[in-house]
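Undergrad: Each structure below appears as structure tokens.
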Structure I
Amino acid sequence: MHTLATYIMVFPRRSVLVMIALLAAGIAEGLSLTALLPLLSVAVGDASSSETGRTVLQAMQRIGIEPTISTMLLIIVIGMITKSLILLLANRQVGYAVAHVASKLRQELIEALIASRWQYYLRQPAGSLANSVATEAYRAAQGFEHAANVMALSIQVIVYSTVALFISWEATLVSLVLGAAMLLVLQNLVRAAGKAGNKQTHLLRHLMSYLADVLTSVKSLKAMARDDVADAILRDETKQLEKATRREVMSREALLAMQEPMLAILIAGGLYLALVAWQLSLASVMVMVFLLTRVQSLLNKAQRRYQHLVVQESAYWALRTAIKDAQDAAEITVGTQRPTLQQGISLRHISFNYDKKSIFQDMSIEIPVNSFTSITGPSGAGKSTLLDLLCGLAEPQSGEILIDGISLHEIDLRHWRRMIGYVSQDTILLHDTILSNILIGAPDLTQADAEQALQQAGAWDFVCSLPAGLLTVVGERGGLLSGGQRQRIAIARALAHRPLFLLLDEPTSALDPDSEKVICETLQRLAQSHTIIAVSHQPAVINAADRIFTLSKGKAELRPLQSSSLTDSVAA
């Protein structure tokens, strides 16, 4: 019930609209049913045997309606048609609400993740996040649909029970008490389905996380003939998921199978009490049987819908937890000044730790504008961390980063990052066209921007040589292109929005000497109008730079430039 109430509180407007529509449908049906009693009374020639029947007949006569069988049948039919039309509108509203709920939950999660700190994002399995956006959002929206149906069926139970109370309050109360007892007896099956649903949510998260990791490294696994190990683990996870689904199906079908005979027993007992104990008229008994059977049937349907709800609610709460965790890890920015990059960047007395591991201790670096700076050093020295600090993705424990003399804390990070072009260590392209990979859907960028960026990155000639040019699909992770081509596309992506500051993390680590030479020449040319920092172990990149810093033991040492040419360094 907590989830049902939560859905109403989180989506109040949608819930109210659904409730109003379903209530109108239930009232229309209830009013049409009030014609049943006088209709049956007339049919059996016993119009005076029921107080309710006489009241209905008198009311019809007062408004000028002759209470004939044909008239009352027409009233029933009109009421049912009206109820069906209103239900159609109500169900459409439910469908719209379900789509809205799924979309809103997905949007909330994506916005929270994008706004979270980089360190938090690094700890999240990509497959689990994809599962939350796709599977859990869909299941949570289905939970809202089941919740709406529980509310609708409850409204109809109230309408039918109200009509039945006018005929025999004793029979109605007994029926409702017995119906409630039946629901309690079968509640264990609802709980069993809920446990199966929780298991499904947990297994789906783990399965999708592992699957995403396997697909990322499937090439190396297949090359080493170790893909069968991953297949065995995935198969085991899938079997566990199948078992959980079987338990859910068994609980659902057992509930349905037990409800029907129990309903038959209640109907038989009700008939006996009505005819023998309370000695109601035949017309009243027929209407009571219809009404109370309908009440019990609706209670059973409501319980089955509630069972569906408890199966799906774990997905809703898992998604809510993911959203809250991401929101709690939101990136906090307080700077308001618009940045410039006309003088240079200074890192002064920077200290930074990852948990208890010290990365930088009182480190200082000066980076002038329109220069090409290379950062080198052993693995774990903090080269990539330095780029994170410059982007504002990480914050030093002490010291400050100055942009044209202004502390990065005082600068609007969004504006600062728009001045940055970033090329990551792992060149990952979308399974899309070259044009889409460069623009990434940015509404303010055009094909002309992409062409200019490709020319700056030295990639325009090879793109033009492709059969489809800019519309060439690069394949999964850019696998249809060579390593050098992928890297130049990544550089073009970083240049498309015309940044002033270019950051590259191991830009030539997987390239052959010829491709590496082309990249280095490109970076030297770009340094005439851009401030460039490239993290690299490669001698060609290091020697192509204007300035070289070596990171070691938490410090940065400025190395003297070598006199060897770029060609010699590449050959080395």
Structure II
Amino acid sequence: MKLSGADVIWKCLAEQGVDTVFGYPGGAILPAYDRLLDHPIRHVLVRHEQSATHMADGYARASGRVGVALATSGPGATNLVTGIATAQMDSTPLVCITGQVPAVMLGTDAFQETDITGITLPITKHNYLVQRADDIAPTLRDAFRVATTGRPGPVLVDITKNAQQELTGWAEAEAPAGTGPRESFGAWPIEEAAALIARAERPVILAGHGILKSRAMEELRELSERSHLPVAVTLLGIGALPASHPLNLGMMGMHGEAWVNEAIQDADLLIALGMRFDDRVTGRLASYAPKAKKIHVDIDPAELHKNVRADVAIAGDLRAVLQALLPHVAPARREAWMARIRSFAGGGPTVRDLTGIDEPGPLQAAQVIHDIWRATEGRALVVTDVGQHQMWAAQYYRVSEPHTWITSGGLGTMGFAVPAAIGAKLARPDREVWAIVGDGGFQMTQAELATLVQEGVKINIAIINNGFLGMVRQWQQFFHDRRYSATPLSSPDFVKIADAHGLPGVHVSSRGEALAAIRHARASAGPVLIDFHVQQEDAVYPMVSPGAPLHEMIHAPRSTLVETGADLL
């Protein structure tokens, strides 16, 4: 049977189980778009190609499947770059398909010709330039294999226009792309890791994104409970263990919980599972966890010993490693260690709690996040943008289930939340989805409100509006003598912007209005935008200064604290 290369694209995607793609048409990809009408795959028309990759990213993280984005050549392809880099840093499996000028015109500086494979080489797991229709099917099948095996990540396939137009044969794949063999690891590192755990008096598990990627949540829970090992999570590790679990200490790092950072610095053993020891986690490396032995498990061998030297390093699928380790780990109780950690928290519970906060007074972002958590009972799928609101959400939205916390971690991409939330909702239509954004990040991709309406997607948008580029302003406050250069931010009336798109919008500026607005949004059948005007010069606490040791944190002045209980540190 002979098919056009364009038809082969869609048949390959259907073969791989793809039901939704995100994209924007143009001349070099037009043959593929022409044939889309004859294939049972939903296309979501974005308003900017960057959003196509963010939607595919949110779709992939929420579903566990590969996200797919399409764009034309030239600026269409280059507009994908930020989203591809975001996915690469956070190990999200994407396949991005771009159109390219005809093969005979390559290298001639033809209209909208760009070397997108060269541009994206450093930010993809692999990429391909396809110049013949015969090569489309094997290349796309290989792209899905590469995106999903080992450490997941984005793959780009650039297909010339002539390859889409040519006829070629079609044969079903011999076998669907699988996850491939797991890395092998010997018995010695497993036994040595178990021995270190048995000897440790002050151990801490550092749970990273790899727990969720490997779907090793139950193994993490069993390891923690069996040997009474407290768990600290990275920003992307949130959800690996329910926030309500008594051994979940909370988030570590630059804006992590004070007691977590103190525990890491006092630990005699760190068990790092699927995390990278990046600078936002460790602070100054020379003073990081100086008393601790280190066990490091990661699927990517390049991450082992890269930033922190491990005493036991195991390269392998995290779930497989934990399944091999668990039989060697003996039951233990470490009550003295847990009591010491509670002492770091001022003797209170190692959680943040705003229950009982008085209604009057200026609205604070932490209160908004807390109210969303209260209203949803921690069961919503939350997608955040990047900045202060991201850190407050990490601190005050207590995630109870895996894969319900989606954020840009490694790249820190503003504008991520709204498109990623759309993708997440399309992947999980059964879930309540909240996009929590800042007034700066929202303006970067607010055009996707039109996509939201066109596609009939129900998400709720909470804008934490403080009139600043908040996190940069906070750094200017702490480290540049409050010289607020280019951070005061004017915004349009977001409620009117919502209305212009046919969405209900709500303006909230006081504590008493917040919970009612959240309940209204949840009860609405369609999307709702809430513009929360919060205290302008609020800051995220604690904070580890760049280059400072992890235990040297900037704490909130007593006069500005709104927290209670354990936060009075």
Structure III
Amino acid sequence: MHSPSTEARPSIYYRYKVHKPWLASAHPAQPRHPVVIAGSGPAGLVTALELARHGVASVILTSELQVSQGSRAIVFTRRSMEILQQVGVADRMTENGLPWRFGNSYYRGQHVFRMEAPHDPDDRFFPMLNIQQQYLEEYLLDACEASPLIEVRWGNKVTQVSQQPDHVAAVIDTPEGPYPLSANWLIAADGGRSEIRSMMNLQMEGASYEGFFVIADIKIDLPLPTERLAYFDPEWNRGNTILMHREPHGIWRVDYQLPKGESPEEALRPESLKARIDAQLAMIGFAGKTWEMDWCSVYSARTLTLPDYVQGRVIFTGDAAHLLPIFGVRGANTAFQDAQSLGWHLAFVLKGLAGPSLLANHSAERVGAAREIIHEAGKSTRFMAPPAGGFALLRDAVLSLSLSQQFVRPLYHWRTSRPHAYTHSVLNSCDDDNPLFTAGPGHGAPPQNIRLAANDFLLDHLGGGFDLLYFTQAQAVPAQLMQVVGKARARGVPLRILAVGASQPVQGADDTLADADGHFRQRYGVPASGAAYLLRPDQHVCARWLTLDAARLQAALDAALPQ
């Protein structure tokens, strides 16, 4: 019998709410559900909200009775905020988080590199936002509870999974005992130690790196800006690396590498934690400053992924599908992109708008993204925590040279998480004008946001289906294009037309976006009227044309929705 803790987790700054467990005895009828999601972390919650945006109901199972312990993921990228805007929680994140765009690296007390993340007037969100994961989960759960299509079952743990040709049969344990549950699809979003992955005997591919890092969240008043601080080879931790981040509510994250051979148990002893945090504070000029511990943990850097995220009727996502090092803020930020992709792919298959090969495309695209991230993260990890031998020798040479030679200092750049471009996706149109464009987002890329007015941006107008950005100054969308759009809509495909450039509403368009100064057209590389972009439901570009006609639009829709 599953017995989750009913004691609220301790925290200096966050008040945990303990929820009542969902018990089968109070709900005797158990129909087969379209989708069941195991896990209530960022990946599972955003997937449920994305599915709901596409009209698909889901049940979220969470083994605990409260949100996760500790701050965990604390840095969220601009693209993550754009995804969170789609599911309705970006405003709360912005209201309570700390935005930033600069990072600083120090070696032996000298400031050797300053990173500046790009930010221009077309961006609604800052490159980075710091806020603790408990708040993110709270905001997402509130959005889930507000949706009639999402049911959250607290204290429900998946203990058995068996697959049938058309559904998954699972056994769910609760504080009053187990009950059976079936679903057309089971999404495994149960984290890096995924029990569902273990039940199915699935193996990840990749590498695990030497060494351990301690995460310690402390409450302390430091007169420092919200910027990433990285310290290499400090006197108190020779050969190793320390990171610091400001969090809301007077919390600072201190993240330091352990000396070789020290065990996690030794590192988490109170006297060890105090000595090292005191040493770090003294090194940056705050010796003797009082502080209070909120939460601490130990992690190791791993770059692993399943080779296929779709295993029969079970789909893996987030950390259950891949494990990525935190350097470059890749964990939760990658999970959001997983969830956004999975939401529309699965919804369109469930609705019969595309065949099962669409889910194979989801896996191919996201496995490809994970492998690209692993390649980039491996570079960061080998610099932050180099393996012994040649990597350590090279890193130490870069550190030494950086004291006097500016040309090596960019090697400190931490390769921040970025949205993956599905450049070679099978959903991209093969007969459009993509190679002819000289600007704008290309095949598989996410959209470039555009500021339309003081507080009005392009991404505010993109919905839950396909979006056709049609650049025109005519009074109406051509009848031939409207026939293709009407045919797609008749079979249930959500497809909206946004006319760009006209000063008055364009007949046939769902929305008209003025572009009096031509800024939108310039950013998107559009030289004249008649050009267009087709965006998938996850907003990634799947086709673009300098001149669009009905046949080319139909071909692009057919490619994006394989039957």
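Undergrad: If we compute distance in nm of label points 7 Å out along Cα→Cβ at positions 206 and 302 for structures I, II, III, which one ends up with the highest value?
TA: Largest calculated value belongs to I.
Undergrad: Please state which of the structures I, II, III yields 0.00 when FRET efficiency 1/(1 + (r/R0)^6) of positions 62 and 374 (r between Cβ atoms, R0 = 25 Å, to 0.05) is computed from it.
TA: Corresponding structure: I.
Laboratory data are not the source of any read-out in this text; all were calculated from the coordinates shown. In this text the structure is predicted, and so the values were computed from the model without any measurement. Cβ atoms are built from the backbone, for glycine too; each structure is taken alone.
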